[in-house]
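**Student:** Some structures to go through are shown next.
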Structure I
Amino acid sequence: MGVEKTSRPELRLVGHKKEGYGISWNQHEKGHLISASEDGSICMWDINANTVEENRVLQALRIFNTEQVVEDVDWHPKHSYMFASVGDDRRLMLWDTRESSNNTASKSVLAHSSEVNCVKFNPKSEYLVATGSTDTTIALWDIRKISSKLHTLETHTGEILQLEWMSSTQPTASPTILASSSGDRRVNVWDISRIGDEQSVEDAADGPPELLFVHGGHTSRVCDISWNFNEPWTMCSVAEDNVVQVWQMSSNIYGGGDQLVEDRMVTDDQ
């Protein structure tokens, strides 16, 4: 008989008082981690800090406070001091860790008409961020001017549960490709470089020009999605139907030239 072993965590990160939701590693500050919680707080830890207590407990380095549930957080891919948060207050907030206040975001905007469930910075364009909401829409924002959204992606009929920009390390990767999962059992793949393109009447009936592909293989809410880092245009999706699917788009769907994200963005640096 095999010997039963007890699993023990390397660290227990303490700070939240209720359920935790979104979580994100800082790409530039080694060991820095943030998480979102139902208690309305965002905790930041440094797992390399020399302040680990008994029983492998690590207290939060900083706690940022909001007024309602925080659903998701995302560190900026270029600026180590910046992260975004979204939540039940329907707002997109940008935080600057260089500032002393833990209660006031550096920028904040009413982003949607209902709870905001997910937020993702574009991995290539430092100014572009996307948010997804229970109102069934996805909003694109330029963080230099978040007073008004750049564009709204619409065709989902259920709440937006997760967003994922195509990885910059993926073969044939395009920084304009965004995937979204929803409570409508669908995963949509968007190409934001096609926003505003002309369409035939027949094509328009299938959706806006930026809607590249719809994956309809699940029978329940699609909770999470992830692009494959190595296989081109390959994605994994998991749903409440207890099924994980790995699928790949055909090249005749996504064929065509690339366009820089910045070509579609506002130029006002205010």
Structure II
Amino acid sequence: MLLYDNVGAGSEPWSADWTTDDTLLYNLAVGSGPQDLHLVTENSQGIELQALPTFAAVLGGSLRPVKHLVGEFPSHCIVFAGQRVELHATLPAEGRIDVTTSIVSMTDRSTGVVLETAAMARNHADGTPLFTSHSSYFLRGLGSKPMSSGERPALVEQMWGASVTASTRDDQALLYRLCGDRNPLHSDPTFAARAGFGRPILHGLCTWATVARTVIGRVLGSDVGAVAEIDGQFRNPVFPGESIEIDVAQVDECELVYRARVGERVVVDGGRIRTTRGVTL
């Protein structure tokens, strides 16, 4: 039973820290390579290691801090639906944060419940805001208030201005799982088959970060610190080794939208990147 009355409630503050090794591993796990020395080395002459802004979604943790406030539900019914990160300052390559996670909303849909959480992270040393990580989950088969068809937002076809390709590796899910998500759906063929997949799938957050890294590289080059906000909705899985086509459009000087697909299969939709400076495609 879900505890709707706990919307707005939050966890006790908790702490997390990370080192340059964690940053290097994450950057490699989402597809960074030798062309990205600012992401994959900490000792290259004249180059400073940088953390990708999507790393905040990992540092901000999972549903665990507030799961007891959500209520009881079968573990197999939860699906990661989307992610948004707001950067209040540049994410450092190493650091320590104090985090409070809260339940933002629980919304009934016709086939389940959309659960949204927010993790607010502050620098441990001085308490200044660093980032807010917004996570969206879909709890399949739960809820009691079917949504009428009129509540569904209309889909608008976007005129895309540019396209770029992101490659994934056959072993990418095996590498990304070392960043903390050991769900066997991404590594065990037997478990994946039981879930209805022909083989293990890539983590949704890994797909999103791979897409985001590619778009950021295309429009910002090495200036990952210029990202103020980034989000995306997960639609379909990616299998390790597949190539992802990313369509990008410019909304204004400091905002881009994007969509990612494998062939005709849309894998990330509703993507948006807001920057602290002007960019052009």
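**Student:** Just checking, which of I, II has the largest value of Cα Rg over 2.2 N^0.38 Å?
**Tutor:** I
**Student:** Given a value of 10 for relative contact order in percent (Cα under 8 Å, 6 or more apart), point me to the structure among I, II it was derived from.
**Tutor:** Only one of I, II returns 10 for relative contact order in percent (Cα under 8 Å, 6 or more apart), namely I.
**Student:** Shifting gears a bit: Quick check on the output: 0.20 is FRET efficiency 1/(1 + (r/R0)^6) of positions 44 and 84 (r between Cβ atoms, R0 = 25 Å, to 0.05), derived from one of I, II. Which one produced it?
**Tutor:** II
**Student:** Assuming -500 is helix-only ellipticity at 222 nm (-39500 (n - 2.57) for each DSSP H run of 4 or more, over all residues; to 500) as calculated from a single structure, say which of I, II it is.
**Tutor:** Going label by label, the one that fits is I.
No value in this document is a laboratory result; all are computed from the given coordinates. All values reported here derive from a predicted model rather than from experimental measurement. Cβ atoms are built from the backbone, for glycine too; each structure is taken alone.
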